[in-house]
Structure P
Amino acid sequence: MTPLKLRGFEIYKDMIPKSDQERILNDLCSIIEKAPLFTPQTPFGKPMSVRMTSAGKYGWYSDRSGYRYRTTHPNGTSWPPIPDKILDIWRAVGVKDRLPQCCLINFYDDAARMGMHQDKDEADFNWPVVSVSLGDDALFRIGNQTRGGKTKSLWLQSGDVVVMGGDARLTYHGVDRIKSGSSQLLRKGGRLNLTLRIVD
């Protein structure tokens, strides 16, 4: 499959068939049972509009102490392992030398947003971040390697995969809005975004 390329981002449209999306969703439900979704706080003490959890060796976490990875869920348990179906996506986009150590799971309801940001809490930026969209459409915004300047936007649908590597690895990006009811994958609506990362 040949990706669409936009500012160094590789966008694989409709990469994940519906049947695989449903299997992945079942795996995610099992993860969320063991490591429930929680609402992180920014270092400024504001709650984020997304709820999140993780799978893998590490989970991403944020509170007044800052952004970081940790080896346990806020309830004190270890994060569940990353399911094989999700690891298959990582391999399918050409990352074969190492497996991801974190699968960050963000849940967006129709009011959730994600401001422009860089993924830069990892030790080695030579490894890409691989993003998987499931559920409702999201308006994804791509910026520049510094704040400000002109941006590009596109809609991501359920089953789309985005690879942020090379020059795009530290490019600012975010989610402006969710198109409620655009997918029937999640019974109660919303969007799940998985981002796979190598941490250390």
Structure Q
Amino acid sequence: MTDLLAVSPVVPVVVLDDEATAVDVAKALLAGGIGIVEVTLRTPAALESIRRIAAEVPDIVTGAGTVTAPEHAKAAAAAGASFLVTPGCTDQVLDACAETGLPLLPGAATVSEAMRLAERGFTALKFFPAEAAGGVAYLKSIAGPLPGLRFCPTGGITPASAPGYLALKNVGCVGGSWLTPADVVKAGDFDKIRDLAEAATKLR
């Protein structure tokens, strides 16, 4: 997972309502210089979207996000996901993710949660919901007591706030939904997505 945090300064967090747009969205992100995507399991189209991206856009690292149940982990792995992301963590979800053999970016919002995940061997975590849970100031304050952990903060982050996170030593990348706005995806404006992706690569 530590290597995955270095793929791009921004990991697009993508919600897809129509699997027919999945490949074009992924190609647009890749054309803009983003080599990784997290497709959230929030819609009926998510698994098929992952399947299509993994098969047709092999140069982008495709992950499944919003893994909140054991069955999500198994289904995402079967669809071809290369990594898994959880917003939080329970023992059942962590165990199911481990059974897939895929890299996992588990979510934590508190010091206790981060320490618990560190006890299980995780050194790269998702900090969610980033802005609501304390943002840049929070992550900066826990860098001292938790020096071995690095984070991908996600939740409420914008192009304006992203550089503040990326400047922190314990942040490898940020997760952002602004690269694939719902209205832009629905309109099929993939050039816009490419432009947003290209701008995101310059935020660090």
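Nothing in this text is a laboratory measurement; each read-out follows from the coordinates by a stated rule. Here the structure is a predicted model, which means the values were calculated and not measured. Cβ atoms are built from the backbone, for glycine too; each structure is taken alone.
Structure above, values below:
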| item | result |
| --- | --- |
| Structure (P, Q) behind the derived value 19.8 of mean count of other Cβ atoms within 10 Å over residues 66-73 | Q |
| With log10 I(q)/I(0) by the Debye sum over Cα atoms at q = 0.10, 0.18, 0.20, 0.24 Å⁻¹, for residues 42-145 alone derived as -0.30, -0.86, -0.99, -1.22, matching label from P, Q | Q |
| helix-only ellipticity at 222 nm (-39500 (n - 2.57) for each DSSP H run of 4 or more, over all residues; to 500) from the coordinates reads -4000; which among P, Q | P |
